[in-house]
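Take a look at these structures.
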Structure 1
Amino acid sequence: MRRRIFLKKLRLQKLVLTNFKGIKHFELLVDGKNAEVFGENATGKTSIYDAFLWVLFGKDSMNKKDFGIKTKDQEGNELHALDHSVEVTFLVDGKQLTMKKVYKEVYTKKRGQVTSEFTGHTTDHYLDGVPVNMKEYNDKVAELIDEKIFKLLTNPAYFNVVLKPKERRNMLLEIAGGISDDEVIASDEKLAKLQKILDGRSIEDHKKIIAGKQKDINKELDRIPIRIDEAHRSLPDVSGLNKEEIVTELGFLEKERAAKSEEYNSIQNGVEIGNKQRALVELQTKQIDLVNTHRAKEHDGVLQLRRELNRHQENMDNFEYKQRRVKRDIESMQSDITKKEQVMEQLRNEWNDVKKKEFNFEEDTHCSLCGQALPEEKLASQKEDALAAFNKEKSYKLEEIQKQGKQLASESEDLKTKIKVLSEEIQGYEEAKSLEQESIVSLKTQIQKVEESATDVQDTPEYKEIQKQRQQLESDIQELRQSSEAALKKVRDEEQKLAEEIKALQADLAKFSQVDHIKNRIAELEQEQQDLAAAYEELEGQEFLANEFIKAKVNLLENKINSKFKYARFKLFESQINGGLQEVCKTMYKGIPYGEGLNNAGCINVGLDIINTLFQHYGITVPIFIDNSEAVTQLIDVDSQVISLRVSKGDTKLRVVTEDLQEAI
């Protein structure tokens, strides 16, 4: 049996409702005992719980602040001039505490009116009969218990219906305490390897790493067979070739080609042709030197002038760029000035429209509520107030328009000043361009004069003499070559034939190297395939351990939490199709999930069991209100006062039966 230690006990002594949600007057006198409240539907049973929550927190059982407190007539109209109140008396650790709220209408008689008119509502607060302000009242409530905790403890459905799954889960973990990864690993020796594998990471993070690596490995494993197949298909056919025979034949043909090459060079390199060719090369070199010397002499001066011309042209381009940039800035500022002047014109028109606007007062000579004619002094007062408001608004608008206009005018003047400065800057660039243009024209004239006075090197006597000697040597060499051309052609054809045979044999020999390379690549791919398969198997082992860890943690956590409750059981995880686990928080009673087939009796009793544990956790007991308790034939034992609200046929008025069976209406 659980040990029951409570730091604070709240017992309901009395709850009095007056004009509350249609209940003219009702007193729930329980004197700290359990009680049952009987009544047909719509007799006000739930209103009792609403009143209980409202007097403490200003909300009903649906957590609404603006619910209908006021009593209404048969047509649904609110009854006026009634005070709506709830008074509750608690026994707090043996000491009596009375709290009361009175919700009332406020009527105000305005100046010049005969009758008061309804202007709103107010709520008065009392502690042990002493009027207090709302802050003092709420502070006292907070001193007793937190609102959310109170609703958890007083309503068996609150935990399972109102709280979201994540909130329920967090609360259960708060009650039971979490379980560290080290505790989970220590609970099963087969999980011991995980400590080193995780290396400080969480299980969730490591599973993400495993999934990422498995995805990458699968991609590679899918690609490797394709690569192996491509390699096999690219293997050249060497079935009809003999590598040793090819190497021997290549050696013989290479020697034959070398001999033909020597024979060709011997014919081509006759002594007389060689001498004349060397003399021709010397003349060509001499001619090139002559051309270079002439060009250097003629063009050095022009080159210097062109460098100077380029410098002035760059200066001109730079000034033109800066001038264009400043002009764009001026155009942009002028556009801004035009826009601001247009806005100022609109503001002037707006100012005139506001200035011309006259006061127009439409009198309403009758009261909007009662329809009676209003006194003259009331009408005059209304007109004076309206005129004052009109003048104030008109003056404010004129000042705002004038302020905007002055701001725009100031900004426009600033832009005009900047335009003036920039215009002077443009003039400076224009003058600089003029100076650069003068320099450019002068340099172009100088270059033209130098180029016109230049002479062509080919017209010089020295060049003509060298050219004559070259032509003679070339003619002599041509005559000598014609006599040996036939012999050279025969040797060249024989050498070409040998080269083609060598090329074909080299291609066949290369096939053997290609076969070796491709087979090595296939072996590498097959080894890589084995390595990846082993790595994937290792990851599967880690994934298995991670899932075993999660299952162990789930069992430990659920067992630890369930040990805190007598009847309620909690499911914190659900298995997914992909083998993973999803966080949930489902309350179970006798194997049936709350809200998924569990009957009302089970829902109420499991809610009471949860409240019992929460009493222990928070160290306080409060009255429990059970709505629709007729669904339960036997409530489980609870550690607090229970107020059962039961639907009962024939009870057209609320009927209360306390634990000692003394009946009261």
Structure 2
Amino acid sequence: MLKQNIIKPSISPWSAPVWVVPKKMDASGKKKWRIVIDYRRLNDVTINEGYPIPLISDILDQLGHSKYFSTLDLVSGFHQIPLNPNDAEKTGFTVINTNGISGHFQFNRMPFGLKGASSTFQRLMNTVLSGLQGLHCFVYLDDYIIYSHDLQSHMEKLRLVFDRFRDFNLKLQPDKCELLRREVTYLGHVITDKGVSPNPDKVKSVYNYPIPKNPKEIKSFLGLVGYYRRFIDNFSKITKPLTSLLKKDVNFNWTQEQSQAFNLLKEKLTSAPLLQYPDFSQPFIVTTDASNYAVGAVLSQGPIGKDKPIAYASRTLNKQEGNYSTTEKELLAILFAVKTFRPYIYAFLHLHPNLKFSATMSKIGINGFGRIGRLVLRASIEKGAQVVAVNDPFIGLDYMVYLFKYDSTHGRFKGTVTAEDGNLVVNGNKIAVFSERDPKAIPWSKAGAEYVVESTGVFTTTEKASAHLEGGAKKVIISAPSADAPMFVVGVNLEAYDPSYKVISNASCTTNCLAPLAKVIHDNFEIVEGLMTTVHATTATQKTVDGPSGKLWRDGRGAQQNIIPASTGAAKAVGKVIPALNGKLTGMAFRVPVANVSVVDLTVRLGKAANYEAIKQKVKEAAEGPLKGILGYTEDQVVSSDFIGDSHSSIFDAAAGISLNDNFVKLISWYDNEYGYSSRVIDLIKYIQSKD
């Protein structure tokens, strides 16, 4: 540096610490070193340079449709810029016995580490390449890329750039320049005519990163992998267990949850997709998702279902947002996506039902504040629906507060619930409370309730449930199987709904589990015939100890001491919602001593031969596609308690099923017979409201 007049001896009163760090090897394999000066104290008293640095994503987006690329590199780019002699003494530093040299020095040329160095260099390069950027090349600090559709134009673009460098006396480093390539590495990415992918060398650094031992190492890891968050779907959701250890007053405790997140990030990055270039002449697709602690979005293009990703985006929810209902979180995800991808979006055409529903939210009444009634209220809060009235002649208001607040199975309600002026107040929203035994006498219209959930288990026929209409209800949804009311299962037969129906049934919890699975299997492999067994959790009608019963004596045996065979119409009911299966399925139940979560065993003979792997694949496709949120899929070694509070109607257990041959299989699917079912009640109301 002395020989090159980059530095000179100094008598400056300024002195900063020095490090020597390795640089990347050049094309010949020769290792080089860079002197790094710690200018933090100098930077503290330096006025910041406000010149903007380009967004890497903006550069990458504009390389689409190019087939040839060249990347250029200056020889010590920063050192080609002279320092103002009046300020040079502030760059002073001291070395002792470095290659036999000791002394105090200062820079003649701009060093690395100065607060405004990057902005100064970017300003210079924008001036040098003015009129060429965006047409022939792009520059990010000292990284240059020239792009073109063909070789002839590429040669001309190279000439234009070289002429500019010559005019400004800027020198290139030939062994670090890549010319006329179909694939180049630029700004940590591999650039081809097909799209953009992470640099394998950088990915290798992530993959080999050791398990963090403290918050500082977690930050370092997240900084490394976060550079490629554009390639990782649900990045914020995946990193949540890691970022939770960065909070103040949180002990550093690395558990299995952190290990899974750490390894999943590595796996996601090593298998990161090729992101295609955006085509601004074609419409974009924005897909959003929300969980309990993050929102995410995907920008893509192409036919729906075959669209290819351009970018992924996500962020975690703050404490206040974490208390939002599911609908509010989904709307927040849309808002986040539109803001994040705003440069790509000219107009916004949505296919999201919650946008319509949120604008015209129905007012719901609940008759019967038992297990299902209370969980329908919980589900309505989670899904952003509005319950305005509850009727139960057997439960006083204070007892309602208690039962809703404390649940032995689903835990304490994560919100506020009080009694005020004869109303049930949940999260600040007043719910009118009635105590009428006769449904005709319930003043639903007074409370503004349009859709009434009949959850007493008593008024389950069209005639009996229609009594609610006299109180002002617009529609009645029976939360049980019905002998004569039209029966609907969300995800299976909603298209059969007719707005003229006044009373409908949400079927049973078991039918809601069985029907989506049966639909997928029948649509793809044809169910010839089958037997269903549900191993069902204890219900409220069972006895804690042996007692009197009706014709079925064993129904009176103690629920907690026995596995009790029982009848069920759930399998036959599938024939009502899937007419093609009418008469092809029947089943039975075993009541077992668990408080919640049941499981369906569907054993069927198939008309179209298929191995078990093919069946798993079709169920997974449905769970991730048209039946997302209704049908779940897992390959984990799960047990019943893992699904308490799961809002799916049915969760296919891929690891539990078996096949005798390609035409005879046993399929297993779990369901929270309380909360999953209650969630579908709200979904059904949302749907019929959109059609009424």
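Read-outs throughout are calculated quantities, based only on the coordinates presented, and are distinct from any laboratory measurement. Predicted model only: the values in this text are computed from it and were never measured. Cβ atoms are built from the backbone, for glycine too; each structure is taken alone.
Structure values in brief
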| read-out | value |
| --- | --- |
| Top of 1, 2 by mean count of other Cβ atoms within 10 Å over residues 53-60, largest first | 1 |
| Test item: relative contact order in percent (Cα under 8 Å, 6 or more apart) calculated as 8, pick one of 1, 2 | 2 |
| Origin of the value 21.0, where mean count of other Cβ atoms within 10 Å over residues 13-20 was derived from one of 1, 2 | 1 |
| Of the structures 1, 2, the one that 13.4 was derived from, the read-out being mean count of other Cβ atoms within 10 Å over residues 533-540 | 1 |
| Winner on distance in nm of label points 7 Å out along Cα→Cβ at positions 429 and 477 once structures 1, 2 are ranked, highest first | 1 |
| helix-only ellipticity at 222 nm (-39500 (n - 2.57) for each DSSP H run of 4 or more, over all residues; to 500) from the coordinates reads -8500; which among 1, 2 | 2 |
| Answer label among 1, 2 for the case where distance in nm of label points 7 Å out along Cα→Cβ at positions 93 and 109, calculated from the coordinates, equals 5.0 | 1 |
| Parent structure of the calculated result 2.1, given that distance in nm of label points 7 Å out along Cα→Cβ at positions 405 and 421 is the read-out and 1, 2 the choices | 2 |
| Given 53.6, 150 for Rg and Dmax of the Cα atoms in Å, calculated: source structure among 1, 2 | 1 |
